[in-house]
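The structures come next, written out as C-alpha cells.
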Structure I
Amino acid sequence: MSKLSHIFSSILGIDESRITPDLSPNNTSSWDSLNAIILLTEIEKAFATKFDFNEAMSIKNFGDVTQLIESKGLNPHA
C-alpha cells in the first residue's frame, strides 16, 4: 500500500483496490468538498509539500494527484 493510496483509502472510507487513476468525485460519493480539503491537507503533511490554489484546483482525480506529487520531485508510490 503506497502512502498516497493509504491516505485516499482512509479518508474516503474505501478499499484500496478501488483506487485507480480514474478515481474521482464523480465516481466516489465520499469524495465531497469537505473530504477534498482533508485529502489535500493530509497529502501536504505526508509529503511535506504545499499546493498553491491553481494546483489544488487542477485536481480532478487520483491520477492528477499522482502527477502533481511527481511534478514536485516526490514519489507518490512510496
Structure II
Amino acid sequence: MSVIYPDDYPWDEDEALEAAMAVRDEDIDFSDIPEATAEDLARAVPVGDRFKEMGRRNIAFLNKLFREYDEKHSQTTNP
C-alpha cells in the first residue's frame, strides 16, 4: 500500500467517507502545497465552468456523429 491508502484503509464507500470526515483540519499536512499567489488566483477558473465547456464541446461532437450516422444510414435504408 501507499501512504495515501494505508493497509487499514476502509474499502467500503460509506466507511471510507466516514474515515475521511473524521480527519480534523489541523491533522492535514499542507506543507508540500505551494501558497497561491494573487496571479494564480486571478487565473483561476471555477471547476464547474470547465466542465460546462467540456460538456458543450462533447455534445456538439456527439451531435455531429449522430447526424453523420443518420445521414449514412438513412440513405442506405430509405433510397
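At a glance:
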| item | result |
| --- | --- |
| Origin of the derived value -15000 (helix-only ellipticity at 222 nm (-39500 (n - 2.57) for each DSSP H run of 4 or more, over all residues; to 500); candidates I, II) | I |
| Which of I, II yields 4.4 [distance in nm of label points 7 Å out along Cα→Cβ at positions 28 and 68, calculated] | II |
| Winner on Rg/Rh (Cα atoms, Kirkwood Rh) once structures I, II are ranked, highest first | II |
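Readers should treat all values here as calculations from the given coordinates under stated rules, not as data from a laboratory. Quantities reported herein were computed from a predicted structural model and do not represent experimental measurements. Cβ atoms are built from the backbone, for glycine too; each structure is taken alone.
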